[in-house]
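Listed after this line are the structures, all set down as structure tokens.
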Structure I
Amino acid sequence: MAPRVLVVEDEMTVAMLIEDTVSELAYEVAAVLPRVEDAMRLLDSDSFDLAMLDVHLNGKTVFPFAA
């Protein structure tokens with residue numbers, strides 16, 4: 001089973017590019033989320049193996065999720 005990547009990115013065109021790249025590298029995209037709050041709800045789930053994070057999301061930083 002391919003590792004599942006959570007993509008947290010608020011710019012849709014960038015998110016689509018990342019999604020394509022992740023797929024080309026034979027990883028599975030678990031979800032694409034535009035907000036830190038959405039990502040925080042998935043923290044304790046086992047729905048993803050690793051995450052690709054945009055540092056600034058709509059004026060908020062992703063550091064609480066990364067920690």
Structure II
Amino acid sequence: MTLHHICIQTDCYYESIQFYKEIFGFVVVKETKGFHGRHFNSWIKRDNFMIELQTNRVDEVLIDYNKRRKG
């Protein structure tokens with residue numbers, strides 16, 4: 001079994017791209033603006049692993065997730 005990619009949603013797109021490029025050595029393979037109502041949907045790659053990095057949809061607000069948070 002191999003893992004092809006994971007998808008990460010972010011409302012800090014430019015900062016996220018820089019983070020993965022500078023810290024982990026990913027390269028942007030494809031960047032699509034306006035993909036299915038999102039500002040960006042991008043594919044970044046390092047070796048044989050990819051991350052699909054998405055922004056929220058135009059009318060959507062992302063929420064923080066913490067499985068330990070109550071309420």
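Rule-based calculations on the coordinates, nothing more; no lab input. Model, not experiment: these values are computed from the prediction. Cβ atoms are built from the backbone, for glycine too; each structure is taken alone.
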On distance in nm of label points 7 Å out along Cα→Cβ at positions 3 and 35, which of the structures labelled I, II is highest? I
When relative contact order in percent (Cα under 8 Å, 6 or more apart) is compared over structures I, II, which one is greatest? I
If helix-only ellipticity at 222 nm (-39500 (n - 2.57) for each DSSP H run of 4 or more, over all residues; to 500) comes out at -5000 when worked out from the coordinates, which of I, II was used? II
Source structure (of I, II) for log10 I(q)/I(0) by the Debye sum over Cα atoms at q = 0.18, 0.24 Å⁻¹, computed value -0.60, -1.03: I
